[in-house]
Each structure stands twice: as structure tokens, then as C-alpha cells.
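In what follows, structures are represented as C-alpha cells.
Quick note: the coordinates plus some simple rules give every number you see, no bench work behind them. This is a predicted model, so every value here is computed, not measured. Cβ atoms are built from the backbone, for glycine too; each structure is taken alone.
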Structure 1
Amino acid sequence: MSRLRRGLAAAIALTSLAVLPPGASAVAEESSGTAEHMPLGPADLQAVAEVVETLAPGVTYQKFSQGQASDLWSVELEIPYPNGKSWRVGNKTYADALVKDLAVHGFAGRVDSRQVPVLTGSGSPLSGHAVRVGQFAPDEQALANRMKGWLETSGYGARTVYTAQDGSATTGPWQVQVVRVAPTADVTFKAVHGQDVSTTQTVRDMAVAAGGLVAVNGSEFDIGSSTNKEFSGYDGDPEGLYVQGNNLLSEANNGRTALLLEGAGGRVRVDEITSRTQVTAPDDQVRQIDGVNRVPGRIRGCGGIGDDHRLDGKGANPEGKPWRGVMCVDDNEVVIFRPEWGSTTPQPRPEVGNSVDVVMDGNWTVKEIRPAGGPIPAGSRIMQGIGTGADWLRAHAVVGQAFKPGTTITDSQGKSVTSPTLSAVAGGGPALVRNGEVLVNTVANGMHDAVYGTPTSAITERHPRTLAGVTATGELLLVTIDGRSPATSVGVTAQEAADVMKWLGARDALSLGIGGDTSLVARDALYNRPMDSWTASGSTERKVGNAVVVVKK
């Protein structure tokens, strides 16, 4: 037997070792005693609640831990099929063929299958199939990485995975961090960004700048990474609704669930939101505005107006529905930029042949008509048009004369939510609890496959998650659930997140940003363990687009 095969056999033999036994605790922590079972894992698991920490009068923090590691590391293979390769396929024939090919090369592969529901129409659940090699204990990631190397050397596309991510039954472990803010606390709630809307900053830095007592990450955003092939060039651009001090700084992906703070109808609300902005030209002609503070023609998350359509060709055309994380495009737009965006408006993208900037002062009086892409003067507003949007601006903008803007932000009943102090964020995830009962509105938030109607991995797989909610008594809940760590916390699915928020007493709740975004800061200290990936070497504070902060009055 070759050295490679002997190493392979030894590695497979080792996979039976070092799994923590039932009841074992991965981390010992000071606690206030055993709490009731959190709705995570088997019913016989008991949560351990740490001592409640008072951050300020009416503002408390408490950490809950439950469970122990029982899942396994494995190596997942790219599966060839007629149209390319995929980590998971619907036709098991392709997965079985790869397992046979692996055997020819001396690797013992297996097919791991799971069913997912179809959320649109009346179709039966669909199956997804993955091909994996090896089963390694929670503390044997290094052996899984070695196996991955052998498979790659043999010509296979491979990645290391931990099976808890799949969303199937597990014993955890989990760590849940909970901040409660009483309605009588002498604080206010805000949404904030970093230096500019178009750039990112850590939650901790945003909290410090805002004088925040507590802060969590807010919206998802257009992140610049190797996995975001549709990146538009501005790392902090929020996906969907972002309001600060009653100023609309990013338009809604209309119909998505949002967290509303200090607005009409309550200090904390969760609802589906629509925003509309229009301008009236000096000659009384009216134009609907396509977006606020984003690259014209690029609508991350869709759910806009006009002739938007998905860049991937799926969905309707035009596409008016929101689709989480999906890029929609429109060749004919007008987008408003405010000073909060940054120092300059975007340069036209290569595919844009017709564009213009209309520069206005704070009263919307036109000061200059110029080529697109230039400085944003202090206190100004700029409309950038492309395609027929550029034509409209040239036809109706007159230097020295003013436009009249108008914006509405409305809830699911069509009622205005605005107030002088309104802050709002959306774009992270679905609603989780409505009127005290679990309600995960996946389809309303575009978190399903446009072709098959199945929920996306952001719903079905376990991730770190940031959650927000309000109790029947008006108490604000800010919750983080760590993930991507076999030793401390594996994360939760959207359904599990909803169950936790109901357990904590939420009347209404939603998911904010997930994954490596998840961060909780209190009194300028990081209170959780953000993880970029399952294979990350350690915790990293990710820079994000905006944050929700609790500020002392």
C-alpha cells in the first residue's frame, strides 16, 4: 500500500475517536444555575444561564449555553453534471457516479441526502445530494484538511465541511447572547453607519463613534469578497432599507421585513416595508426615483421599480419582487446621492453609455449639470441618471431652478411609519415571530430558489445569526447566536432562530445580518465570537455596512 493510501486508511480509522460523549460540556462557565431547555436539539438538553449583567438601569445582558459537540468533519466534493459542477445536485445519479469514481481512486465516498420543502406552488419536497469522504471528530479538523489535500491532489474539487451546518438533528453546542432593554430605560434606539454609507466599519467602531451602550450588526450589504461575483464596487452599500434620523439613506427592497426604531406606531416594530421617492421638476413633470445611495443600474436584493430584472435571467421581467442577495439590473434609472454616501458619486460602469449628474444644494436648487461621477459638495443632493433617466434629467433640470422631492415609507397596511426620530434597517433575513407565534416568511423576503421554490441555504443551514425583537411589554431584544465553531456554538437555522426568539418572549422578531457579520458589542467590548467561516483560524470582527445601537439619553 502506498504512503498516501496508508495515510488515508489511518485517517479514516481515526474518525471514530474523540467525539465528545453525550452530556459532556465543551466549555465550563460560571453560571446562575441550570435554566429550562432552550428549543434547540434534543429535549433532554438543559440550558445553562450565566449571571445577569446590568449594563445600565433597565438594560441587561445574559448568556445561555446548551449542548455538546456530536457532529463530524468531512470533505465535500464538487459533483460533475451535464451543465457544470455543483456541491449539491438534485439528481442522485450524478452523486452516485462520483462515488464510484472515487472508489476507483481509492477513496471511500458516500452520498449525504436531505429533503427541502417547496414553498411556492404545491410541489412535493425535493432532495439534494452531496458527496463526502471521511468522518472526523469535532477536534480533528486537521485530519479533514489533510484528506482534502489528498483529494485535490487526485484532481477533485474539495472543501472541508462540518455536518452541523446541514441543519439536520444535532446536540449543538450553542451559545446565545441576549440583551434586554426595558421600555422605561433612559435610552434611545438608532441605526448608524461608519464614515460613509458606501464604506464599512466594525460594529465596535460604530458603537464607539455613536456613544452606544449596546450595538449589533444591522443590514446585509454589498460585500467585496471572492464569493460575491456581482460586487458593484462599494463595500458598505446596504441591501435594502436603511433610515437614519428619518432620512432615507437606502431604498427598500419593497415588501421585505424590517426593524423599525423610534418611528410611528411604536418604539420597536417589525413589519414589511415599502419606500417610494419621487421628484417634481421645475416644469411640474414628475419622475419616480429608482434608488438612493447606490450604483445606478445595480439593485442588490431587487424589489425596486421600473424595468428591473435579475442579472441571472431568472424570475419575472420586469421583476418587482425582492430576492435576498440577488442582483437586479436596470439600464434606465435615476438615483439620488446624499453627502452620507461619501465624497463622490460613482463613475459610470463600462456598460453605461449615457449618464449625467445633476448637482443641487440642500434646497434642491440645481447648481450644475455635469458628466456622471464627481464630488458631492457638503449639504448637497445629486441625482445621477443613466439611459432614459439621464435623458429625463437633461430635459427637465434647469440651473437656478429647484426640484421638489417627496418620500413615503409605509408598512404592510400602507400606513406611514415615519417620525422625526425614525431609524430602520432591513435586508438580513425573514420575520421570525409575529404576534407571539413563529412565522418565518421566507418567500416574502425572496429567500427561496426562483426556479424550484425551495428555501435557500440562508434559511435551512446553520449560521451565526443576529436577531431583534420586541416583547408584548415593549422590551427590545437584541440577540446573537454564535456559530461555525464545533467547540462552542454551531449556529442555528432560521426555524431554530424563530423558536429561540419565541422562547425569549418575543411578540415580533426578525433576523438581521447573519454569518460573519454577527457581532454584539456592549460598553465598547465584543461580547460574542464572530466567525468568517467554519474553517477560519479564529474569531474576526468583520467590517459591516451599518449597526443598531442603544444610546443613553
Structure 2
Amino acid sequence: MKKLRSKIIPRSLIVTICIVLLTALPTAAQAGKPFRLPVTAPAGPSTWLLGQAYGNTIGAYLRGDDWYSAGQRLHFGMDFSMPCGTPLAAIADGTVMFVDDMGFGSAPHNLLIRHDNAGLVSLYGHLLERAPVSPGQFVTAGEVVGYSGTPDATCDSRPHLHLEIRSLDYQTTYNPVDTIEANWDMLTSIGSFSSQIFMQDLDNARRWMTLYDQPAVVFGGRALNNYANPYPDLRNGGPVSNPPLGRTLDPLPADQLWSAAPLTYGGCCANAWWSPSSPSSLLMIDGAENQRASIFLWDTDSRELLNNIGQAPPPITSADGTFVLRREGDGMRIQRVSDLAEWFVPTQNEWATLNADNSQLLWTVTTPTDAGSDQPPATTLWISNFDGSDARAVGQFPQASAQWLDTTRLLVGWNADELRILSVFDTMTGSSFDLGGWDRLRGISVAPGGGRIMFYLTHQPDPTADGVYMVETTAGAQPVKLDWFGGWRWRDENSVYYLPFDSTQANHSVRYYDFSTGEDQLIMDGASVPIRIANGDWSVSPDGDQIALWNALDQVIWILQPAITR
């Protein structure tokens, strides 16, 4: 395989690589911002993590009419996930203006501080209790001014701080990234939102897709994100994740060298994905302003743009790309790519997904409970052959989600009291077993072949339990807490690449971890290589051999891959 033209990055001492001169840094990457973070402890699984970003988020798009209609349907603050009662610090010197003035929202308790040196006001929302300060009081940067809570005042649902940066007349909010000094790209590498952060407008594909280019919000202004063609289009729900196809690779050699090189042109592109049928084919959405975006195919070996393969959005496909699935009426229309044969499968108005060998379909149907019932709705698991024949209910769980692990087994998630239970269900026998139950379970991902899963826990009663876990999907398997914390992507069924989380560092390092051998190996040293992964946007090729990442410094996709030495 022809490799990218680039210099070599040794594992232990990474040399300077040949890169294109970076353009000016985004505003948020510049020094001299007037504000500090609103917390006193460093970020981490036991303290706090970034929740919802500011601006054009997917959450704001989906709940714009319900929660954000006054703020032009955008998320007009930034959310920091943290346990109830976390001390909150003044982001700068200032004067307390209002305490618990619900005209500003963010119940059950809020606080507004005026920062004359910056010409801005900070709003702290969803506080646990009335802030221990008074209007007219002067506070200094770092001084504790309140304690975090939840919007519903229970501390059981979604504890977080909602922070806004407003104009002095309170009518406009601004992106906190522009004024708060923090390593924002590190913070987005793991958190409550582990998938695409921002909603893409297919008629203006590059707009508002980074932490740094989000617009100011004017209260009472027109909606800014009523997109006719959003991506992903989740207005009527969305497809369940495909089962990752099995792959087993040789362990990475301890002396493996890696190369790194830019692939695309500047600004391109958020949320690229790999073709399931070609390990060197990377697909991405791009387009000019006020023009319908297209899907472009790049070859990562030659570093060439090969083709415009059609109008966005991309189709929903099976794991191997040999079938296309789309919603139609009360079911799914399925097309076989090889001969274009297609058929309709009734699925009770639900999305369906194919298993690993494309022989069976899965969909779930949740039945609402009677008014006044204290029981959760029941979710029924439905299976059919790939053509819709032999459709049958095979199991039932309390208000559950389900996805394929492999050809016959499902990973089912359901709630019991405050715990999220993960179960493995066999569609052939109807039998199931529980892998375990956890509070504040995040980031579930399935290994290629379905033999393992990973997840992370935050804000546990015992802080030593916070962290990243791996558990095999076999009866009696015990979860193993790993010695590192950070975002990860599967390389094969036995290993992952991961980003060590360190909120004191601006650049990312990339490491390799093998579950079968315990090998933990440096691939890219962030102290030497000027790469910051934007939006947690990185992925691994279908053969496990390459990593594509969107670099926040130049907004270009870079490719990392093992280098051939002579």
C-alpha cells in the first residue's frame, strides 16, 4: 500500500513533521482572554466534563422550539457536567447584579455578575440553592459564588452548570469559547456528547461546525437554524448503530513508526467517515454557501480528491455497505446495492438495522403505559429475515434500547431505579444475561465482532470508580477499569487507540492499548506535533490501520498511519 508523503514520527521521540504553514489561529485559541473557567478543580471524570457546547448544537436543533425559542433556537450558553454541589467560581472580578431573578431563566436558581473590565455579564444557571452573595456585592476572580445543581432540582437527572456570557444590556449572548481561557479541544475529546456536536445545514455545509465560529444570539431574534435539510436528520428519530464487523489484527509492534500528513484543503471537513468497503477511501460532506452540499471521496494513499459522488446526505447502509436502508411510510425500504433489487418491510413506524451478516433485521417498539401507572413503558424486540419474512417478537424489556452485537446477539440497555442495566440477548434462544448495572453510564461502544464493549463512569459515590471500563460480552464477565482516561476508538477486537485526557495540555497525544497483551504504546506525542482534534472528530479505517482526524489548528483532515521504514 502506498503511504502518505510525510516524515516519520518515532514512537518515543517524535521529530518535527513536514506540515503546511498553519493559518492564523481561531480566536478561541489566542491568549489574553478576560475570563477563567467557572470551576476550581481541573476537568476529569470525578470533577467535571464539558456537556453541551454553545450554539448550533444537535440538542438545540431538536429542542429549539421547546427550550431555546427565545434564543434564536440555538443553545445560548455552555453546559458543564458536574455533581450537584460543586463549588462555582467567579470567572473574573465583578459586581453581583441579580440573584434568583427568574426573568433570566435557568431555574431553580441563577446568578448574574457584571464584569466591567470586559464589558460583559456572566450568568450561572441551574444552581443547587440561592447563591451565597447579594446584589451589589463585589466578587473577585476565583471566589466561590454558588454551587451547581440541576434544572429539575432533584440532582438525579442531569446535574450541570449552564453558563452564559451576555452583553451589558442582557439582550445578547456570546460564545464562551471566545472569552474563557481553556483547552477547549481537549475538553471536547470526551464528555456527555460523544458523537457529532453540531447540526450541519446541507445548504451551507461549513457554517457553525466548530467550537470557534458560533454566532452571537440576540434574544427575540429570528430563528437561525430552521434548516430545510439538516444532517443528521433526526426529526423523526434516527437509525441504531450498525454492528461493528469483526477484525483481528496482529498486535502493533513495539518499535512501530508512524507518519502524519494533511489530507484535505483548509476548512474541510467535519464528520468525515470511512467507506466500509475500501480502507483507503474517506468520505466527507462539503459545499459552498447557499448551495446544496455534495459527498466527496478522497483517497488516503495518494492524498487525492477522487470524485464528487453525489448530493448529500449519504444513504443509511448496512455495516458492510451492501444494502441501503431508508424510512418509508410505516416501515423500511431496503435496496441491495449489487443488483438494485429492493423491497419494503413493515416495522411499525420504527427504524430497523441489519445484523453483521445481513441476514436479519432488528427493530424495537415501545408501548406507552396507562396514565397514572408507575411502571415504565415496555419495549418489545422484533426480528425478521432480511426481506421482512418471519417477523416475530423475541423479547421484552422495560423501556429499552437495543443494537446488534453480531449475527445473533443484541446489546440491550434498560433502566432499573437509578441504574442503567446492560444485557446480552440471544435472538436464537430468547435467553439473556446481565453484564451489570451502573449509574451515570456514558460512551458505550462495541468492539469489532461484538466480543467486548467499553464505556466510562463519572461522578460515582466512590471517586476511584470513575473512569473507562472494558467488559467482555460473555456470561459472568467482570468489567475491568483501565489505567487511563480519555476518548477511544476501536482498532480491532483486541485493541484501541485512545487520547489521554489532560485538561492542562492544548495538543492531543494518541496512544495504542492492547487488551490481550497490556501493551500501551505512544503513537503521536502532542508535545511535539501541532495537532488538536476538533470536536472529538476522529475515526479509524475499516482495516484498523489508519486514523483520520480533523485538526482544529488548520481545520484540515490529517491522516495518521504506520510508516514503512527502509
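If helix-only ellipticity at 222 nm (-39500 (n - 2.57) for each DSSP H run of 4 or more, over all residues; to 500) is computed to be -3500, which of 1, 2 is the source?
Structure 1 accounts for this read-out.
Can you say which of 1, 2 returns 1.4 when distance in nm of label points 7 Å out along Cα→Cβ at positions 89 and 161 is computed?
It must be structure 1, since only it matches.
Looking just at relative contact order in percent (Cα under 8 Å, 6 or more apart), which of the labels 1, 2 belongs to the structure with the highest value?
That would be structure 1.
Assign the value 1.9, calculated as distance in nm of label points 7 Å out along Cα→Cβ at positions 353 and 377, to the correct structure from 1, 2.
Only structure 2 yields this read-out.
Looking at structures 1, 2, which one was mean count of other Cβ atoms within 10 Å over residues 257-264 calculated from, given that it came out as 25.5?
Going label by label, the one that fits is 1.
In terms of Rg/Rh (Cα atoms, Kirkwood Rh), which of structures 1, 2 is highest?
1
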